[in-house]
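*Asks:* Please go over the structures that come below.
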Structure P
Amino acid sequence: MKLGEALVKEALITTEQLKQALERQIQFGGRIGTNLVELRIIGDEELTSFLSRHFKLPAATSDKIGSIPEDVIETLSLDIIEKYKILPFKKDRKRLHTAMLNPKEVKDIDELRFVTGFEIIPYVITELRLLNALEKYYGITRDRRYISLVDRFDPETKIEETSIEKIKSGFTTVKEPEEVAGLLINEAFKIAQRVALFALRNQNIVGWKARGLDVSTFTISEREPSIFSEVLRSKNHYRGPVLNINGNKPLIKILAGTPQDSMVIPINIREKMIAILYFDNGNASVLDANVSYVSKLATMAAVAFEILILKKRILDL
């Protein structure tokens, strides 16, 4: 049984979510689990636990590979590490505990045993976690395609750690909705090439504020099938391509093309959606933004909007 099918069978994802991940895999490559994590359908920790159950092997969790001794790192040559895509993290006499993308590949394990002289103890690991660790310990630079979720695996690189308190303070001192929108756009623009905020007015989606593109004349109906209507329907974020359909034509015109990787996040006040945040890194680039950070910005903006509305209601009494 294929990995995606096994995830569906365990009810960790739906058939539709698997289809979405497979379509993204065709566009951007990477393993199916990687695409599911990038779409935020499943978390990396949850995927790691599943892989451990699926392969009936222990997992190379963060606590195991967070601080690997230098003598273990030097056990295998860089050529072997790159050829087999493995990560040794513990030596136990003549046994080498090793995280592997293909832990059930008997041929690889036999070859490693012969080449290294160690009994190989295989562990499961996700692709994203392995690539991050290989860059950290061996200097093997990840392809740009795999950089978007670094914050989930290496806490030292989190963008929000150095700026979140300042941003929180900014959202608590705003006095007008325009200030909230401006703060949200400006902060998101620091980590994405194009950012736009769209407002929901009279059953239409209209351009509000943007950086990196002009949305001043943008307007479409909420009912028109588009990248926004899916977010309106699900009340959840969307990550993926801007499809070339009629409802997306006004957006495609502004973007001068169809980005293959974009993010759309709803701004909700309780159960009501009041705005939609869009961002991408251009038509030909994969998002390398810290998407969890932008989601936090959107959540803070929603709270700031709600506070301003409540203040106005009090003043109107």
Structure Q
Amino acid sequence: MKLGVSVFRLLMVPVLAINVATSQAPRVSSTPAPPTAHEVKLLHITVLSTMLADRGIGEWGFAALVEVDGRRLLFDTGDRPETVLQNAHELGIDLSNVTDVVLSHHHADHTGGLLTLRRELGKINRTALSRIHVAPGVFLSRRRTGSDQEANPMIELKTLAEASGGVFIEHAGPTELLPGVWLTGPVPRRHPERNWPAGVSIVTAAGLVPDTLLEDMSLVINTEKGLVVVTGCAHAGVVNIVEYARDIVGRRPAYAVVGGLHLFASTDETLAWTAQRLRAAGLAYLLGAHCTGIEAVFRIRELAGLNRRSAVVAAVGSSFESVRGIDPLALAQ
């Protein structure tokens, strides 16, 4: 099948070699150690930003609270400054004791809520969201076609977040953030899944290079039933991500995928290929949020052998639990 032309090898060297000049260089973390054998016992993921909403505010963005064996982290921060803060309030969720936040990539619909969250939660706990996990390439200068304006909001955001006491930690490879909880770091593009928007380029010394979002990274949780993968947009391709997750943590079933898969504009051929690969990996649950697409969720549900309870369009407040599966709330059930 034709999914596009992979340019991963072409871009990897310039993307990883170029750094945006900043007053404070981010820490770099990478854990090349053997895979952990630790299994998470209790996992609960709550969606705090996506388009569909029973309660709270829907938007083109993504954020989720990940709770693992009594510890918590935030994955992405939504688009508009107030969305995640307001949705958490309406859902009765206190984020003030969450110290760590993962930003899956540089796009504003995943990073836009960070500064407001830091400011408001910092009034209660100054360390709230103070450790910000990213991958190399997230601060590179970008340009949209036909514009000389900076197209990477993370450059300004970094300066402002550091001024508030935040610390950025770069993950050049797989890293175990918590026992049984792994960040992928940049994901190898084994399959030519073209899951990134056109019309944006990275600024390099040799000129403009197409931006394929090489910094895109996901979260992988090792549970008793298999791996749970949390994605922001899956710009690296959900099949690439799932296969890499199984390399990092172990050849276990890809029990669940939660988040945006950037399949909303995909052809039937692409969706069929994706569903077949996910089914072969052992997918039992899909909570498709943000840029996954409503039709894409339904097609994967059908083609991967899932059903109405196990493959659901995510809504604000919907959740996945490792023991009980998906709670879709009312609108998406």
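Read the figures in this text as sums done on the coordinates, not as results from a lab. Note that the coordinates shown come from a computational prediction; the quantities given were computed from them, not determined experimentally. Cβ atoms are built from the backbone, for glycine too; each structure is taken alone.
*Asks:* Of the structures labelled P, Q, one was used to calculate distance in nm of label points 7 Å out along Cα→Cβ at positions 109 and 213, giving 4.8. Name it.
*Replies:* Of the options listed, only P reproduces it.
*Asks:* Also, quick follow-up: Work out which structure the value 13 belongs to, where relative contact order in percent (Cα under 8 Å, 6 or more apart) was derived from one of P, Q.
*Replies:* The correct label is P.
*Asks:* From P, Q, which structure was helix-only ellipticity at 222 nm (-39500 (n - 2.57) for each DSSP H run of 4 or more, over all residues; to 500) = -6500 calculated on?
*Replies:* Q
*Asks:* Where does the value 14.1 come from, among P, Q, when Kirkwood radius over Cα pairs in Å, for residues 197-276 alone is the thing being computed?
*Replies:* Q
*Asks:* For Rg and Dmax of the Cα atoms in Å, for residues 125-220 alone, the calculated result is 15.3, 46, so let me know which of P, Q that is.
*Replies:* That value comes from structure Q.
*Asks:* For which of the structures P, Q does the calculation of FRET efficiency 1/(1 + (r/R0)^6) of positions 77 and 189 (r between Cβ atoms, R0 = 25 Å, to 0.05) return 0.45?
*Replies:* Q
*Asks:* Separate question: Taking 50, 49, 40 as the value of Cα extents along the principal axes in Å derived from one of the structures shown (P, Q), identify that structure.
*Replies:* Of the options listed, only Q reproduces it.
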